[in-house]
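Have a look at these structures, which come just after this line.
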Structure P
Amino acid sequence: MSLPLSDRQFEFWRLRRDGLANIHIAEQFHISRQAVSKALLTMEGKVEKTLLEMAHANRIEVEIYNAEKGVLFGRSVPFNAGATIFVSAKHGVQVWYEHEGDCGSCPRYRECIELIWDFADELHISLTKTDDPTRLADELFAKLREMV
C-alpha cells in the first residue's frame, strides 16, 4: 500500500509530526479543528496500516511502532537483522536494514546519505557529521527509538 504523499490529509499529518497543533493546522487551511482531527485519525490509520503491511511483506517481526511519527522498529526474519520502516515526506515509505557494509564502494552511497539526512531533517533530529550512511542511520534510528 502506498501513502498519498500529495494528499491534504498527509500534509496535515506531516505538519502535526513537525509539532504544529491541530488548531494551527486548521487556521492555516481555513477549516475546523474537527475536520483536522478527523483527517489526522484517518491518515494515522493509513500510516499504521502501511507500516504493518510493509513489515508483513518484508517478513519483519514488529517490536514497536508509532503511527504519529511514521516509524516501525522490528527484526527481519530472513536477514536476522534489525529493520526500520519509516515514512518520509520526500522519499515515501522506506525499509532500512541494520548492516555493516562497504558504503564507500556502493553505487547507492549518495542515495543512502541523502535519504538519512533528509529524514533526520524532517524529524528535526541533529546528527553527527560523518560520511558513513550506516553510522548515520544507526544514530538516527537510535534517537528516533528514544522518541517512540
Structure Q
Amino acid sequence: MTSNSDETFPPRVLVTKIGLDGHDRGSRIVAAFLRDAGMEVIYTSPWQEIDRVVRLALEEDVDVIGVSSLATDHLLVPKLMVALEDAGLGHVKVVVGGIVPDDDEADLVGAGVSKVFHPGSARDDIVGEVAALAAKARREREQENAS
C-alpha cells in the first residue's frame, strides 16, 4: 500500500455552513486563506444539510471539514459528528469558526470537534492548525486501512 505523504497530496478541506445561517463572508475568507496556503478547498454555498455535508466529505475524500457559524448553527455540529462516524468517516477532523460562546465551545469539543476558531483568529494559526489536523486525519485513515 502506498502512503499518501503530506508533501505529495495537499490537504483536502471542505468549508461549509450547515443550518439556516446565510452569512458566508468569513467562510469565504478562510477558504481563500487555505487555498493560498496550497490546500485543496471544496467550498459549499450556505444552508447545507448534514447528510449532504457527509456525502460531500465522502465523495471528495476530505481530511478536514470547516463549519462556519455566525448564528447558533454550530449547535448542529454534534449531529454532524455522529453522522460522520456512522458513515465511516470518523478520521475526518472538524473545525468550527465564528461566534461560539464558551459553554457551546466546551460542548463542541466534547462532541469531537478538533478546534474552534473565534473572530480575530490569525490566518497563520488557522492554516497551521488545519494542516496539522489534515495530516493527523490521513495518518488515522491509513491506520484504519491497514487494519
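Only the coordinates and a few stated rules stand behind these numbers; no lab work does. None of the values given here were measured: they were computed from a predicted structure. Cβ atoms are built from the backbone, for glycine too; each structure is taken alone.
Assign the value 51, 32, 26, calculated as Cα extents along the principal axes in Å, to the correct structure from P, Q. Show your work: numbers first, answer last.
On the way: P: 51, 32, 26; Q: 44, 32, 26.
It was calculated from structure P.
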Given 2.5 for distance in nm of label points 7 Å out along Cα→Cβ at positions 59 and 107, calculated: source structure among P, Q: P
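The value 6, 28, 30, 20, 12, 4 for P(r) over Cα pairs in 5 Å bins from 0, in percent, for residues 11-50 alone was derived from one model only; which of P, Q is it?
On the way: P: 6, 27, 36, 21, 7, 3; Q: 6, 28, 30, 20, 12, 4.
Of the options listed, only Q reproduces it.
With relative contact order in percent (Cα under 8 Å, 6 or more apart) as the yardstick, tell me which of P, Q scores highest. Present the calculation step by step, with values, prior to reporting the outcome.
Numbers: P: 16; Q: 25.
Across P, Q, relative contact order in percent (Cα under 8 Å, 6 or more apart) peaks for Q.
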